[in-house]
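Derivation of every value follows stated rules applied to the coordinates shown; laboratory data play no part. This structure is a prediction, so every number in the text was calculated from the model and none was measured. Cβ atoms are built from the backbone, for glycine too; each structure is taken alone.
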Structure I
Amino acid sequence: MDLLLPGSADGLATALSGYHPDLIVVYGFSWKLPEAALRLPRYGVINVHTSLLPRYRGPAPVLWAIRNGDADMGVTIHRMDSEFDTGNIIIQRGGIPLDDDITQESLSARINPVISDLLGIALERVVTGFPGIPQDDSEASYAGFMEPGFSHVDWAHTARDIHNQVRTFRFMGSGRGPLGQIDGRWVKILQTSTTRAEGIRIDCADGPLWVTEFVPAEPPATDGPAPR
């Protein structure tokens, strides 16, 4: 298998043109494909996106689903156009659970078989000339990268929001967590519970949250809010 490493998105069409592709399948690629690359394959370019489009367009759909406390998520395969995640939908499927303790490994075990199944169906539809179904832009939302302030816990937020904040960091990788102050000490918060558990209870905007796992941390560049 050849590995192509163009220096920029503008070089993609040139790098791919020698292969005379019939179809290009994209998954987890962060560059916007230029028009020249989109026009290259005779069956077009399709993308695998881990949300039920038009919700959560953008580079971080799973993180935002966890952050927002969604009970489940989905996968969409769509035609690519000149914008991010706006092309016609070929097929999509939801109902993939996002457990409270979801990790990249556990989600991959659930989502990979779905992607494999949907991709087979999508390929069959593409070669028959199926144009796909236009997205409803009025239902669209954008899932960009987390803002810098998301790395600090504000105890004035709701317990559920903070719990989902910690879940989002935990999904990013083992040992990841937002920073917060507990009893005047800066810590990295690794796990929390919205129900009574062994740990430190902190009163948030709407009720208590139990911090069940944390490690000492250096203070951030700017102080964040202390627990009430």
Structure II
Amino acid sequence: MKNDQNISVEALRNFPTFSELTRNQLEQIISICKVHTYKKNETIFYDGDNYKGFYILLNGSIKIYKLSYDGKELILHLIKPSESFADVPLFEGGGYPVNAQAIADSVLVFVPQKEFIQLIKNNSTLCLNMLVGFAKKMRLLTQKVEDLSTKGVSNRFTKFLLDEIKKSGTDKLPEPFIRLNISKKNIASYIGTIKDTLSRLLKKLQNEKIIRISGKSIFILDLSKLKELAK
């Protein structure tokens, strides 16, 4: 990990929780933050480590995961730029409840717990924004648990593709696409399967002319069919 103290108001404003704050309020937050850079595969924290604060991703990609008793990895979230993680334990203390690892070279803003709590005590807007963020995370996690327990691999993967297309902003193009910046192994873990099963599914979707793959990009040839498979 490498530390760098520079962060701009504009970069912090891209984070949804902070988007409605004034410049003065953002500068107060910046004054307590630190910017850390992590290399690919570097661990940010382990499950059970003492909680020190939460993170906002500026660049790169982070996986949030748990390990089962037999060592199997279950990816709970794939964090994209302008998203936060490890903010749910902010008010309860204790340890980090999950593991976090960079799956690409990444730049993070670290927000320390004690100093941040002091700030939000005097800022109701920031406090409400944090609560809204927590509610969204709980809803997404509940949906993920439901998908893993009731839906098949094909359904979960096609839903993953649709979500990523929307995030990439290409969903309105004649041929929507996503660029995969993470490995097939990580994607497979995220949707609750193994790499070989995912590879077979990708080949099947290509043969049915629903998608085409070029390098690390997946292009959607039949969006209607993809949406049907995701139901």
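Hey, helix-only ellipticity at 222 nm (-39500 (n - 2.57) for each DSSP H run of 4 or more, over all residues; to 500) derived from one of I, II reads -12000; which structure?
Details: I: -7500; II: -12000.
Among I, II, the structure yielding -12000 for helix-only ellipticity at 222 nm (-39500 (n - 2.57) for each DSSP H run of 4 or more, over all residues; to 500) is II.
Taking FRET efficiency 1/(1 + (r/R0)^6) of positions 93 and 205 (r between Cβ atoms, R0 = 41 Å, to 0.05) for each of I, II, which is largest?
Details: I: 0.70; II: 0.35.
Structure I gives the largest value of FRET efficiency 1/(1 + (r/R0)^6) of positions 93 and 205 (r between Cβ atoms, R0 = 41 Å, to 0.05) among I, II.
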Response to the item:
Matching 63, 36, 35 (Cα extents along the principal axes in Å, computed) against labels I, II points to structure I
Item to complete: Determine which structure produced the value 19 for relative contact order in percent (Cα under 8 Å, 6 or more apart), calculated from the coordinates; the candidates are I, II.
Response: II
Response to the item:
Output 0.30 (FRET efficiency 1/(1 + (r/R0)^6) of positions 117 and 181 (r between Cβ atoms, R0 = 41 Å, to 0.05), calculated) maps, among I, II, to structure I
